[in-house]
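There are structures below to look over.
Each reported figure results from applying straightforward, stated rules to the coordinates on display, with no laboratory input. From a predicted model like this one, the values you see are computed outputs, not experimental measurements. Cβ atoms are built from the backbone, for glycine too; each structure is taken alone.
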Structure I
Amino acid sequence: MKFPKNATTIPEQLALLKKRGLKIINDNSAAKTLNNISYYRLSAYFLSFQKFGSPSHDFMPWADFKKVEKLYIFDRELRSILLDAIERIEVALRCRIVYEYCHRHGNNWYEDPSLFIREHTKFLKKVHTELGNSKEVFISHYYSKYTVPQHPPAWMSMEILSFGQISIMYKNLHNNDAKKAVARHFGVSPSVLESWLEHLVYIRNICAHHSRLWNRIMTVKATIPTKASELWISYPPSKPDKIYTTICIAAYLLERVNSSSIFAGKIRSLIKRFNNIDLNAAGFNKNWQSDPFWKSISSPFTHKIRIVIFSCINAIKIEKRLA
């Protein structure tokens, strides 16, 4: 079957949206947005404003272009917050793996097949390839100065692997004292940490490709532990396969990495700023802010001020609408 659609111009896109019932107050502003974001990318955000099951994709009576744009901006800023959080978790993970394994199994432990359950040969080939392709100064310096051992120690070699490769490596390691120590550092069991890392790699890739997080069904699901060594959420997500689960995981791990992390403050501030966003669609429990887990995580003073400011601004907007 031949694909029936042709590319449309910006004026045609605006006309189509209006025909379907989307309010567009400023055509020039909407056109500028479509010129820089694209109709197709925004279409994922149109869905929640359209009538369910409408064959012509008609919009709800209250839908307008600015609301769609705000939802897109909310999602973009959420991706930015999570991308930063995952980077911090990834760096801490590398550090912990290298520390625990080097002190127990030597500098080049990653070359020891007895530490791996499976796929060690495949993993080692990947390491060799990455080392050979690396342009990092510290790698070239090692090879120019040393011949034994053949490859750099783990604290160098692990730095040139991707987060996904590190995640797979950890999953393929035997459940020994070193692996348990790494998981214990993050306050979970090795099996839960394996699941969380695989999930965070998946989320990181979504963020890196600027794809939608809000209201997305996550195909790589994370284990939700029934208990953890530290305080974990008491109120389960309304939808476990949505982004709220990821946010809880990131908050939990960052508390282990740095108890003064500003992640929770950023999330609270973002939600207060975009107070009309449907959080249930993102899997948030309706009582999430009352959860002892979230109440135990303090927000920096600067973010508390932001939350108060956004609350006042939103209250003023409501008063103006009612006046």
Structure II
Amino acid sequence: MRHRELGSQGLSVSALGLGCMGMSQSYGPADEGESIATIHRALELGVNFLDTAEVYGPFINEELLGRALAGRRHSAVIATKFGFDIRDGKPVGVDSRPAHIADVVEASLKRLQTDHIDLLYQHRVDPDVPIEDVAGAVGDLVKAGKVRFFGLSEAGVKTIRRAHAVFPVSALQSEYSLWERNLEPEIIPLLRELNIGLVPFSPLGRGFLTGDAKPAEEYPADDFRRNDPRFQGENFVANRHAAEVVGDIAAQIGARPGQVALAWLLAKGDDIVPIPGTKRRKYLEENLGALSIVLEDEAVRQIDDALSAGRISGSRYSAANMARIDR
């Protein structure tokens, strides 16, 4: 397994990570035994970068990861996130007050059954708390040995600059893929200026780029894609046509569409570490096949043209969720 460096502070992780959110039913029912087996198989194959968050579940995803890593903690780089106000089992807003950060990190450590978190992200920017206070609070946790590295998620240019000036940001986690290119104009150039790594989530377009996507109404009510604008109505039809180009190129080189989508991302720079999510060993192993794929320039051109920002139909989130993104 190749490794990549995120940021300038010494955070080394596997070139592909594993997103664990779907193991807690964000994308339909999950089987805990298979989820844990998938985590164990990831570690066997050298995938050490495991991504979770307190809000996944809430809480139960961290608990699952903690159980899965019993006796294996030394093999893993754990990334988790704080930043939501969670009441009665539901997120009702954001909360990044320093005192709250300290409390929820203690709770995450207990759920994860560990004495330190390797990479701690602010999950969403809190407009009521200066980012300088957030960076300082995480910096204090680093000094205390409870956290190793600081990250941000879905943060904008000004927020990233201000946070990094107080305490080094090692990674930004944001959605980036063939069908979501919002980071390219401003965010990625800034990350490279400041030497901050990029961790793309949903690198397979929530499954759309695998070629197996269905219209929104065919997913269960508890599946995130049921309410995803890009899976709905005419958006779905338009996006399916765009994604067919990925499938065509995959067929030409004897690969799976998802592998091509991941290979495209990996080729964008050694400072990029995608975290495709899965809850099954089969798809974990399939995703890792992307590491051996080298796309020809013409294939990249065709893909870029077919899935450029203006070719994808629909917003990536509902209006309420888009409002939480710091741009």
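Supply the structure label, taken from I, II, corresponding to helix-only ellipticity at 222 nm (-39500 (n - 2.57) for each DSSP H run of 4 or more, over all residues; to 500) with the calculated value -11000.
II
One of I, II was used to calculate distance in nm of label points 7 Å out along Cα→Cβ at positions 243 and 291, giving 2.6; which?
Of the options listed, only II reproduces it.
Comparing relative contact order in percent (Cα under 8 Å, 6 or more apart) across I, II, which structure shows the greatest value?
Biggest value here belongs to II.
Right, next: Suppose you compute distance in nm of label points 7 Å out along Cα→Cβ at positions 19 and 283 for every structure in I, II: which one lands on 3.8?
Answer by label: I.
To continue, here is another question. Of structures I, II, which gives 0.94 when Rg/Rh (Cα atoms, Kirkwood Rh), for residues 3-66 alone is computed from the coordinates?
So the calculation was done on I.
Among the shown structures I, II, from which was the value 6, 27, 37, 24, 5, 0 of P(r) over Cα pairs in 10 Å bins from 0, in percent calculated?
II
Who wins on FRET efficiency 1/(1 + (r/R0)^6) of positions 35 and 179 (r between Cβ atoms, R0 = 41 Å, to 0.05) among I, II, i.e. which is largest?
Looking at the calculated values, the largest one is II.
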